[in-house]
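As structure tokens, here come the structures.
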Structure P
Amino acid sequence: MTIAQRIAELGLVLPEPTQIPPGVRLPFRWVRVVGKRVTVSGHGPIGQDGKVAGPFGKVGRDVTEQQAYESARLTALGMLSSLTHELGDLDRVTWLSAFGMVHVAPGFQATPAVINGFSDLILAVFGEERGQHSRSAIGVAELPFNIPVEIEAELVLD
């Protein structure tokens, strides 16, 4: 079964490529491939139209832990869309690591539970062998566009 078939089997739909808000300069690539190494720039939650998706604000104050988990899932889908756009398909991908940042209110410490939204989706799509990854999940004071989650990743191609 291809990864695209697995995504469809799970009832998931990849969004349109990420659209940067007007007036924002983008001097980098979303996905960079050098040999077999793939790095993915920080992605946040995007909707089906490719635009930044809410809810917005700090987790533990404006955004619940469950809403932030769902934002991490949307982030994973957006990242898969960027990877598909760059690579053509996802069948040669093996995940290595993910670095998750959660926009937290003072005292919120459940950052691993939030970033599980990303990891759970990646494991469901790619399985243990290709989807298992090392990971960090930290709390930060601010994120761009007031998003609750931003995640970057590193992968390898077969």
Structure Q
Amino acid sequence: MKNCLLKTDKPCLGLCRGQQLLAEALGAQVKPGFSSSPGPSESLLTAAGRRHPVFQGFNRGFSTFKWSGDTLFSPLPSYFEILATSKECQVDAFSIAARPYVIGIQFDNHAVHPDDVRRWYARHDSRAPLPVTMDEMIEKIKKVNNKFLQDFSLLFTNFVELCHL
């Protein structure tokens, strides 16, 4: 699968589970993370992330929203470049060396509207308790929702420009 995906030499942006599927297809391991804390978080750009075109205009530290408890684990294939990291997730964003238009993003800033959170809570497995109630989560995201959307819009605009789509 890796050779097929890379031989196509096409832009690819994997978000959340898409990041995990992309990473697996490219040879990385995805497993449940050590820290599953859905909700607002802070990500930090690595040196590679600060240079990467998709993160141009971002602060070194920026707000993210996460829902998944799965994450990429070391050792990563040598051609992976970690672009962003956080305390919950070693690899919040990655790209492939020599193919900056192949990108995996672990966070869900594109879907952090109160209605999305309500749907996620409705589908959540009740055997795995969440750290906050749905109403508490909605209040948290209302405070930062505009910033999430601005950052995602910038990321997506940067990706489109990078790929000349």
Structure R
Amino acid sequence: MIGAHPAMRDWQKKISGQPSKAHEWWSAEPQGSIILPTGRAFDVLECSEEAGLLALARLERSGANPGPVAATPTRRLYFFILPNSRTKVAKSLATLGWGRTALDLACRSTGDYVVAPPSRMGVTGQVQWVRGPADSARWLPDPEEVLAPLAYACGLHRRR
């Protein structure tokens, strides 16, 4: 099956937040993928590549800080935002008028994971930074800073 898969069955018991441990594992298995838990240090707003690139362009033109953004080979974009944002995202979408509209926009938070750059995803390619952490401001954006352009772009993409 195509995609990122755990290298070990009991991977959830062996996870670590220590960079030295990740370096050790990646040195032993350089083709392995790194998955990051959301809801602790960051959350992720995930959307289609088309909508995400439109929103990113709008955010950058306005001078806003979109924060780090990653692209998957499955044509999805990850916008990294402050952690524990799921409730805030739902409320903000409702306030913006998107509460009852089905958008291709998901908030990955506590209990979710994302594949980290430069991990490979099967034979389809690897996750890459569109806007890396070094290119971003020091702090992750609040979801409200990126949500309006993202929801708008997802709404436009949905109607096509």
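The numbers here are math on the coordinates, done by the rules we state, and not lab data. Remember, predicted model here, so these are calculated numbers, not experimental data. Cβ atoms are built from the backbone, for glycine too; each structure is taken alone.
Work out which structure the value 45, 32, 25 belongs to, where Cα extents along the principal axes in Å was derived from one of P, Q, R. Don't skip to the end; give the middle numbers.
Details: P: 42, 36, 28; Q: 45, 32, 25; R: 47, 29, 29.
The read-out was computed on structure Q.
Work out distance in nm of label points 7 Å out along Cα→Cβ at positions 17 and 81 for each of structures P, Q, R, then name the structure with the largest result.
Top value of distance in nm of label points 7 Å out along Cα→Cβ at positions 17 and 81, among P, Q, R, belongs to structure Q.
Out of P, Q, R, which has the highest value for mean projected area of the Cα convex hull in nm², for residues 25-104 alone?
With respect to mean projected area of the Cα convex hull in nm², for residues 25-104 alone, the highest-scoring structure among P, Q, R is R.
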